[in-house]
Structure 1
Amino acid sequence: MFSKTIIHTFHQHPTPFYFYDLAVLRETLQRIKAESERYGFHVHYALKANANDPVLAAVKEFGLGADCVSGNEVKRAIESGFKPGQIVFAGVGKSDAEIRYALSKNISCFNCESLQEMEVINELASSEGITARIALRINPNVNANTHKYITTGLEENKFGINLWELEQVVNRLGELKNLQLTGLHFHIGSQIMDLSSFKSLCLRVNEIQGWFVSRKIKIENINVGGGLGVDYHEPDTNRYPDFAAYFKLFKEFLELRPGQQVHFELGRAVVAQCGSLISKVLYIKKGVNTSFVILDAGMTELIRPALYQSYHRIENISKPETPVNTGVNGGFKYDVVGPICESSDCFGKAVSLPETLRGDLIAIRTAGAYGEVMASEYNLRDKVKAIYSEQP
């Protein structure tokens, strides 16, 4: 829910825009910090979820590291004040230029996803006369039970080194003199609500660890990725994921060797609930079988519903105290759509709202992750802007 003061503020800004509640973000970070430090775990924030400066400033304030999947994300992390020793570089397709840049900054670790990538990093590190620290991203073949587009831990996915490749990879690693193996990396997917998927990951990691131990290969760090989901349906009731249960599960089921450290890379769970996309109703259009609420925001501002068929709670915040009509005709139900010239430009079908009129403000909730960062200028749209609950 938004206060009347905040809604009044919204009217002072041209729509559409993203609104970030930094108090919600800080409370989320405080909970992550408290529960992860209980077990001595290390958490890195996945910049791909949201790389806005005020967001990164808050993340850094609470001592999280940075998980990056592009050279520009590594650069943004460094420019935002993250120490190189806090930065890990993942991603299935790192370019030579990106690798060289990360090497020049002496980042903590490259998460390597293939043998050929290892060979390229070794060659580039050798040309600079330095040693690159790497972790092997291993595909554990664990089902995350999430949308097929955001699962990453199955053999059919493009990510990671498959289990049947390990022998060849480790044998070749012994010949790559400018690489130092420091860890193993796993990531099974995103928006995972069933914690049993993480238990399955722990059990598989234990098996894989045994494989390395049997070959007397010492592993310093275990990176179990991220993927913890958030409640898109009830963002006010369940504003914060159950970080206590999440971290406790890894403490209970992950079998560590002496001196090993555990790393996480959370993104969505950190920032999703602090952000909303605020839009204005342009038109109400009567259709044959439905009525359309046509917004001035579209898939250019928030592509997730079009790309993943994902759900976001949609609220008419111009009428926060008006109950949704549930009368004899089924109430006011609308297809909420944007202005983009694509039929997929739809935020929700048969959405129950109070009677909605031109000029009403609409909030699309839980949009702090993978919203603004994925925005585009398709149809030559202006790039969406952001406002904050407080000036950073």
Structure 2
Amino acid sequence: MRKVSTDELEIGMYVQELDRPWIETSFLFQGFTINTPEDIEKLKECCKYVFITEEQHLVRPELARPSDTAANRTLSVKGLPSTPVHYQDQASVEQELGVARSAHHNLTNEVHALIGSIRIGRNISAREVTKAVEQMIDSIIRNPDAFFWLTMLKKVDSYAYHHAVDSSALAVAFGRHLGFGKEDLSDLAIGVLLCDIGNTRLPKSLLRKPGRLSPDDRELIRQHVAHSIDIMKSIPGISETAVEIAYTHHERFNGSGYPRGLKGNEIPIGGRIAAIVDYYDAITSDRPYNPALSSHLAIRKLYERRNVDFQEELVEQFIQTLGVYPTGSLVELSTGEVGVVLSQNRLRALRPKVMLILDKEKVAYGIFPTLDLIAEPRDGDGNIIEILRAVEPNTYGIDPKNYYL
């Protein structure tokens, strides 16, 4: 490999490593050939230098990783689109938030109606659910950050509804990041939305039971997958792909999941995605037996389970989807100011837009200014302002939820 300044890059060069972790950039694959002037501009925006190689035929591109210790590892994510769709934000989070709120509200109402219909044995049509899902997909395609804000507004007394909607939204955002087309995003959205619908056939007392479940309780809970599949197959218009996503969302990458004990690439790509978003949304929600984790802590928990419960490359891509500091996270800047992450920067994950809440003396601002870190603003001493650390909710008396809407 040869170290090259980004000012010296030319079309045809093969970039094998960057001067920063791949996960801090928008590049989907680690290792690629520069094909266009736009590739060079993207590299200049995030790097000062890169490492190139003349022997690109010896290197297979892989999904971007948070470290460069496995640059030659074989790409092992089966099921990704052969020709990924490249999405770009079409609206700011401020512009999209109202539309996203309406889509979130409509989809939540549809889930309410669907669960009510199932409980009384009424026939169900997929048409209205599909329409509500499409509204959500369109919003997330324009800008996923608006929906990320809404997924932070969780209510303990309606966990089932919010978990279904928020997990579905996370799956769509993840699929968008991976380049899925709109039809595949729809299957992913519906499969994740309905994957726990079988809980409607389980006793409410079991679902709300505090503390550890007995072996008999756990076995009964596991039956919700079969119930979900039975319900989904009874709904005209639900695709086989969506059913398979629901069927495999509790399978685990090491084979320890259920109901079939599938492992690795035996699990379809939709099931592997569903497992990740289902777990992440669950641990960031208040439940009867566990308080919610912050987004930053949840990412750490998720990363610890890579290549055990979840495929490592997909875990790392999900982290890229959310951002190193997910939208809605509370952060402290190098200036001492404290703020909430308002939206992500797709090119440089460590430099999102932040809404400032407290000044450097930890006194609340009267009007909350925003700071876009991609512009590399500087403090009074001329130093570039950076995020110093993630801060747990309620630190300094701040609950980020009070600022979301």
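Using FRET efficiency 1/(1 + (r/R0)^6) of positions 166 and 318 (r between Cβ atoms, R0 = 25 Å, to 0.05) as the calculated read-out, with 0.00 as its value, let me know the right label among 1, 2.
It was calculated from structure 1.
Given a value of 0.70 for FRET efficiency 1/(1 + (r/R0)^6) of positions 46 and 382 (r between Cβ atoms, R0 = 25 Å, to 0.05), calculated from one of 1, 2, which structure does it belong to?
2
Quick check on the output: -0.47, -0.82, -0.93 is log10 I(q)/I(0) by the Debye sum over Cα atoms at q = 0.14, 0.20, 0.22 Å⁻¹, for residues 182-253 alone, derived from one of 1, 2. Which one produced it?
Structure 2 accounts for this read-out.
Out of 1, 2, which one gives -12500 for helix-only ellipticity at 222 nm (-39500 (n - 2.57) for each DSSP H run of 4 or more, over all residues; to 500) as computed from the coordinates?
The structure behind it is 2.
For volume of the Cα convex hull per residue in Å³, for residues 110-293 alone, the calculated result is 183, so let me know which of 1, 2 that is.
Computing volume of the Cα convex hull per residue in Å³, for residues 110-293 alone on every structure in 1, 2 gives 183 only for 1.
To which of 1, 2 does the computed value 14 (relative contact order in percent (Cα under 8 Å, 6 or more apart)) belong?
2
Can you say which of 1, 2 returns 1.25 when Rg/Rh (Cα atoms, Kirkwood Rh), for residues 206-301 alone is computed?
1
Suppose you compute distance in nm of label points 7 Å out along Cα→Cβ at positions 126 and 366 for every structure in 1, 2: which one lands on 4.9?
1
Given a value of -1.02 for log10 I(q)/I(0) by the Debye sum over Cα atoms at q = 0.23 Å⁻¹, for residues 22-93 alone, calculated from one of 1, 2, which structure does it belong to?
Matching structure: 1.
Readers should treat all values here as calculations from the given coordinates under stated rules, not as data from a laboratory. Not measured: the values here are computed from a predicted model. Cβ atoms are built from the backbone, for glycine too; each structure is taken alone.
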